[in-house]
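K.L.:
Each structure below appears as structure tokens.
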Structure P
Amino acid sequence: MLTAEGCLKRRERLWRSLADKPDWILLSEPQHLIYFANFATSPYTYASQNASAVLLLGADGSSILVADNLQGEFAEKAFVDRVEVPVWYNGRGTAPYRTALLTEAALNVLKTCEGSRFGYEPATHAAVLEGLRAQRSGIETFDISPTIHAIKRSKDPDEVAILKRCMRSAEAGFSAAIQSLKPGMTELQAYELIASAVMEEAQDRVIVYGDFATGHRAFAGGGGPTQRVIEKDDFVLLDFSVIINGYRGDFANTFVVDGGRANTRQREMASVCLEGMAVGEKHLRAGVKCNELDATIRNVYKQHGVWEYFQHHAGHGLGLGHPDAPYIVPESADTLVAGDVITLEPGMYIPNVGGMRFERNYLITEEGYECLTRHYLGLEPPR
């Protein structure tokens, strides 16, 4: 989980970064409740279904979380000064409309919060803002989400620690796939095998999503698992993420199932992809423009005369979203900053020949990068 120190530092950084400072900040975006307070609900319990919460941050450094009683176990782990827990459902009587109860509770708290200037984000409940305007006259509200999105780029140590846990868990899934996928299994069975290995490593229930495509579906670029039966010498394209506490990595490999062999043309394709990644890695450091990084990687494909077969982004940022900024694409306006966690994911898809994608994750530093993923890359992994 995130740390109390990390959450406090992120709240302090938010206030420092706001040129136009409000008296209070109102947040409801689930990502930001995690980011600033470690309020992370679980999708594996009914208590979090259709639930929301409100985080109030004061200019004096105070923090108040409003979340109903069914979210109590998550609120207990939040790093805030105070938690307001209105009772929504107690198992004895009819529950009121859940969002309306949250709005009422948040407005009751706001009655005790002095000030007339309020920062909000688009996810902030409109009823809370309207109720606030009805409570007091002459208030000013303004959107602070651009500032939040900017400061989220640079990851703190507690965020990197969670990301590394996501990546170690996903690596266990990759290893299981290389060792245990066999012809005759379906893609869904492959997904189940990978997800089981991931959860065993994570020692928790976690979300596993992404591309689990084989055969012609790998050649076409991927897709979620289906009932397709894996055949001898099929390509297996795995490009998946593991979500822990809201954070996720995202990395890929393509390989021939069960120790099969690629042909010469397919090996040449993989060689170009991996060369593009290696060239891109040499340019990873704070201050590099993402459109120039994208062009550097694509230039490898141009040199080999296969430019047209690399048809998607060259990489992107990671964290609480997917994809996040920065975006490593031809028209990107982003520049790498220290603390970015990004991917590079060169690929190539030639009809009737092959399709593949390879991907690693990196932490950007002032001088270069730290590679965060250690899984095998290549069509013919050792067994």
Structure Q
Amino acid sequence: MRFTLPRDIYFGENSLEELKHLVGKKAIVVTGGHAMQKYGFLDKVVSYLKEAGLEVRTFEGVENDPSVQTVMKGAAAMREFEPDWIIALGGGSPIDAAKAMWVFYEYPDATFDSILQPYSFPTLRTKARFVAIGSTSGTATEVTSFAVITDPEKGIKYPLADFNITPDIAIVDPALPMTMPKSVTAFTGMDALTHATEAYVANYLTDGAFTDPYCLMAIELIVNNIVKSYNGDKKAREQMHYAQCIAGMAFSNALLGITHSMAHKTGAAFSTGHVPHGEANAMYLPHVIEWNRKDPRALRKYATIAEHLHLAGTTDEEKCQSYIDLIKKLNEELDIPHGLKEFGVKEDEFLEKLPTIAKNAVGDACTFENPRKTEAEDFEKILKACYYNTVIDF
């Protein structure tokens, strides 16, 4: 067994200022769209790095669901500049992209296909170390060994996994997520709840000695704060930023399950538009729990979550159902659709693509850790339940 976290996690008000203490020669800042520029965070980061005596360049414009092409472009920029610090600033997309860029910066001859196998990365830190600064409260990629990169031509998201890409330093400053739009607050928050829930029942650490406390604490904080955070409560939003980080510490080590497998394979699959990752997880999670509760160990774990939250029920089945009902209630309060049909995915396109999506989901890195074995034909049935919002009783 292994439990890996960043060497240092700085959190709380003004924790961004820790950048002033970095020791090195050059830093490249990888960031996304306009939010970090608009609210002055990019300027602060650059200023703090320069105060530390580093020469600084920026790589801006990482898109949502960063592509293989963007990763390769960023790696080329790093090879030209030769930084000894990579600073990833923003939501999950720029941080994930920067993690993948890191690999191809240090190993120019590597191919994307060569890192698709989980835990197959070459040894990093031969040229640079990595700082991650999250601006959203969901992915927790600032503390994880994961990154998700999209191949737009295939319409597939690839989850990359290796302890090598766990950041050296994570900065969890609550000032950054205060700028999130309401919808992003909802989607990222439910992504974090999915992380904690799936990590709690995942196969990898069956006893959960190190990860279970993180999962339960994260779930409690999220349930108590997500709706208030969505409605603009600043203290609740700060607590959500910490909760998603705690969930990240858990799932980076305990791994995830098929909620994420399906979200990865449906996010870029439909012509009606991108399905945001957190929104997909929110829609799928209740149905995945319905599927998994046929496994006795998973049922007991779901019931334990309900007990921790003081939900109703005398039997494990009743407690598990109370947790499912709670998730559905949260989705309603956060204005999240009940399923892919309500989201707007066209039925004929969904049915046409369903076999391919199901087949791709089987091969997703998260599927193996799900407590109940799930084959392609199972994925088709589960995805239909996620589309039509029907109950899984098989």
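What follows draws every value from the coordinates through simple rules; no lab data is involved. Keep in mind that this is a model prediction, so the values were computed, not measured. Cβ atoms are built from the backbone, for glycine too; each structure is taken alone.
K.L.:
With mean count of other Cβ atoms within 10 Å over residues 37-44 as the yardstick, tell me which of P, Q scores highest.
P.N.:
Largest one: structure P.
K.L.:
Taking Cα Rg over 2.2 N^0.38 Å from the coordinates of each of P, Q, which one would give 1.11?
P.N.:
It traces back to P.
K.L.:
Out of P, Q, which structure matches -15500 when helix-only ellipticity at 222 nm (-39500 (n - 2.57) for each DSSP H run of 4 or more, over all residues; to 500) is calculated?
P.N.:
Structure Q accounts for this read-out.
K.L.:
Still on this structure, please answer the following. For distance in nm of label points 7 Å out along Cα→Cβ at positions 5 and 317, find whichever of P, Q sits highest and give me its label.
P.N.:
Q
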